[in-house]
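A.B. asks: Have a look at these structures, which come just after this line.
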Structure P
Amino acid sequence: MTTEPESGSIFNYHRYMIRVYGSQSSRALGWLDEESQNIRFKTLAGLGNMNNHSVLDAGCGYGDFREIYPDATYIGVEQIPEMLEEAISRYGHLPQTTFISGNFNTIDLPLTDYVVASGSLNYKSEDPQYIFKAISTLFNSCRLGLGFNLLNKIIPNELIVAYNPVEIIGYCASICREVKMINGYSDEDFTIFMYR
């Protein structure tokens, strides 16, 4: 059985950050600032031209990735109600936009052309295989490609974890035909693209 990241701690952390920074701030999502969120989105956008394709955003937060490809069919999945409400408020009125309440690790995900996960795979789990299981779950939900980012260094804490890029890319190469790693956009972060 997979040990998921402890939801109570994740909920408490983000609810605290919302109280401190407000629901309009990218800081409430755990980003250092709006620019650090945007640079990761721009990097993930390099996965492929997602316009006129379906995109699943796993752990979508406020749904801001919706703005990157306005002609995509967008599905955001978020488990924290306050974040989901803000995402719906910001983007729920847009055509071809759907939000789903739930944990992307445990619900049945729709099959989409592309899947992206920005920051949502960094939460600590007691299961040392968790990250590999999560990557496999997300990859199995895409027809064309999966893009995700991970931390490669952090100040040690009880909520998030950093990963060895070589270990991650090795696992990804074992389950798909083409893998790319993008780095250099951030000192503490790297992005992986996996293609069918």
Structure Q
Amino acid sequence: MTTHPASTEETFRRVVAEIVLSLDGRVNGTGGEYDMSWLFPHAISDTSRDRTAGFTQSSTTALLGRKNYEGFAGYWPSVADDESADPRDRTFSRWFTSVQKVVFSTSIAEGRPPNTTVTSDSPAQVVADLRDKPGEDIIVLASSSVIRQLLAADSVDRLSIMLCPETSGGGERLFDDSILPRGEWTLSAHKVTETGALVLDYDRKR
């Protein structure tokens, strides 16, 4: 389990929000929510794959919005049996299938892969409930809408950003015009990938 330095409890489940951004702060491009062509060259670098595989070592619960969940569930489960796939991708595939998944949606009732719960509850409430249960990190997998709600509730302990050296020219921003609470963050780790993207891990100071 992960010990939180500012917590009076013996253990504390850290919430890690994972996201990939363009240089102009977008999570997708001008073509809409599935326009991520600028992302792909950076997502398959060795450093990026190491980062993704690392999440499987520390996270026992994954949170996703409905759209991201459908994308992940439609692609990742079959990768485990693809002998031509990168071993780190196969590791992530097996983890994604087996890990506890919570999907936030009001339009679907159940998920396809095993260990999936669909809820209409708020992300902040779900995180509060999960923190009371045994487990390790709770990771938000690239779902910007969920991340924004958790940031607004001050429920994110680590913000893990891969900043790609691309400008998308438009699209949805992670940080839109909504007002987030004042907060301080500490840069706890950083790396430069083979493609020039920056991996930045910020921990919330409490």
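Quick note: the coordinates plus some simple rules give every number you see, no bench work behind them. From a predicted model like this one, the values you see are computed outputs, not experimental measurements.
A.B. asks: One of P, Q was used to compute semi-axes √(5λ) of the Cα gyration tensor in Å, for residues 36-147 alone, and the result was 20, 16, 13. Which label is that?
C.D. replies: Here the read-out was taken from P.
A.B. asks: To which of P, Q does the computed value 19 (relative contact order in percent (Cα under 8 Å, 6 or more apart)) belong?
C.D. replies: Value 19 for relative contact order in percent (Cα under 8 Å, 6 or more apart) corresponds to P out of P, Q.
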